[in-house]
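K.L.:
What follows is a group of structures, each given as structure tokens.
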Structure I
Amino acid sequence: MKRNRSILALLCLAFWLVGCAGTQPTNSGSPEARSSGEDNLSARLHTELGAGYYARGQYAVALQELRKALDADNAYAPAYSILGLVHAELREDKQAEAHFRHAVELSPNYSDAHNNFGLFLCQRGRPAESVKHFEAALTNSLYATPEKALANAGNCALEKGDLAQAEDYFVRALKRVSNQSTALLGMAEVHYRQSRWLAARSVLRQLGDIAGLGPQALWLGVRAERRLGDREAEANYGAQLRRRFPESMQAQWLISGQYDQAGSLL
């Protein structure tokens, strides 16, 4: 019974990584069209288990499950997409890129794979290539979560210092889902870099109302309140950062007084 509950929890955790079958187009490039009945179900279940283990940081077990998925169906695109995520986390970039590329070749309209590949490319300093995949993800009208690709594209634009393009992507993401946390943090960062301290404060407070603030958000809060001269609010953000994320680089910047360090949102 315990094992069944654990597997169910992993499947729920994995759902957002793999995406539901209904969001994948049923054409010759889709995962569904490449497999039949029983094999496809087995591939999907092992892929979702692999995604769950990946999300929990259990990469060796994730790889085992994903190999089982490909044994059931060696043309199942979601398995390759999650394999790309696992290898990227292990810093095995050649394998990660090969798996991402194979996923989008097998299923050209598979938006989650394009989003994952785009994020990987941007994290590896290849923003121009990454935008093509974010845009490819958005061309699929059946994509259930386009705000994810829009927010990731915005962060990628931030990485290359294009504030106008970043803001455009974040605004588009927030028009779709007004409380999308990645886009909200990105907008706060854009406001800060544009010296719009009050706007940055407002968006950070909105983000704090819907989600726990991570180290990047808390560090941004420290710097925004410092600019606004609110020492009490600055100290509050700083105390949370030191208490909750003592090992983070943002906490180290705070301790050493490196207030010009922005860090990456990716």
Structure II
Amino acid sequence: MKILAFLIILITIVSCKTAKENSHTKSANDRATYLLDQAIKAHGGELYETANYQFVFRDDIYTFHNEGKKYSYTALKNKNGTTTFDILNNDGLTRFVNDVDQNISEADQEKYSGGINSVIYFATLPYKLKDPAVNKSYKGTSTIKNKTYEVLEITFDQVGGGSDHDDTYLYWLNKATHRIDYLAYNYSVGKGGVRFRAAYNTRNVDGIIFQDYINYKADVGTPLIDLPKLYQEDKLKKLSVIATENVINLK
């Protein structure tokens, strides 16, 4: 009887612990979902669903046009007298060089598509974070330059997560505005890398927020959560400026 009673108590303790852990996980997941929804709303919300914009990034002209689940992205580049025009939509990528349709390999399809997707991804943050392949986790609060932030971790499923699905991102969401003021990520392509970005030049273009970023570098292996401290201590190396220029609403 004593053994039976002990087993019942043990099972009860384990069950309670498991229920508590599940409840904590659910609460954290709910918080992450809420924060992402608030961030998307703060940056443009439903306007993203039908957005049709043009902008310049590093002298190339990009457009993105959303129609619900349908999308069309373009990139126009002029270099050494050669004009390259890429169109990426739900059906894949089409490339024109000097107005001539190109027959490109599957590897180049993935490469060029990834390039356009990357530019549009950062230009329209946090809208793309609602994709089904995105996994989000709440990582608590943090203080950067005397402002309070809630930290959101983003990872990606291998299926539907793109060629960089193993990258990890952290977003610092301003608790007052719900906007992204800082972000960080690591990647494994090549020798790998760690980046931290600080937003500036935030502006509202017909209801959608666009902002530029100063891009910093940290040593490979540096935990993303440590980057704000290193940033405030001026221990990160400035690499570049990520500027989205001449933004135009094409509607």
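K.L.:
Assign the value 0.05, calculated as FRET efficiency 1/(1 + (r/R0)^6) of positions 43 and 187 (r between Cβ atoms, R0 = 25 Å, to 0.05), to the correct structure from I, II. Working shown, then result.
P.N.:
Details: I: 0.05; II: 0.60.
Value 0.05 for FRET efficiency 1/(1 + (r/R0)^6) of positions 43 and 187 (r between Cβ atoms, R0 = 25 Å, to 0.05) corresponds to I out of I, II.
K.L.:
If volume of the Cα convex hull per residue in Å³, for residues 51-146 alone is calculated from each of I, II, which structure is the one that comes out at 92?
P.N.:
The correct label is I.
K.L.:
When mean count of other Cβ atoms within 10 Å over residues 107-114 is compared over structures I, II, which one is greatest?
P.N.:
On the way: I: 26.4; II: 14.2.
Comparing I, II by mean count of other Cβ atoms within 10 Å over residues 107-114, the maximum is at I.
K.L.:
Next up: Supply the structure label, taken from I, II, corresponding to helix-only ellipticity at 222 nm (-39500 (n - 2.57) for each DSSP H run of 4 or more, over all residues; to 500) with the calculated value -9000.
P.N.:
II
K.L.:
Could you figure out which one of I, II the value 16 for relative contact order in percent (Cα under 8 Å, 6 or more apart) was computed from?
P.N.:
Structure II accounts for this read-out.
K.L.:
Right, next: Here distance in nm of label points 7 Å out along Cα→Cβ at positions 131 and 203 was calculated and came to 1.9; which of the structures I, II was it taken from?
P.N.:
Checking each candidate, the match is I.
FYI, it's all coordinate maths here, none of it is from the lab. From a predicted model like this one, the values you see are computed outputs, not experimental measurements. Cβ atoms are built from the backbone, for glycine too; each structure is taken alone.
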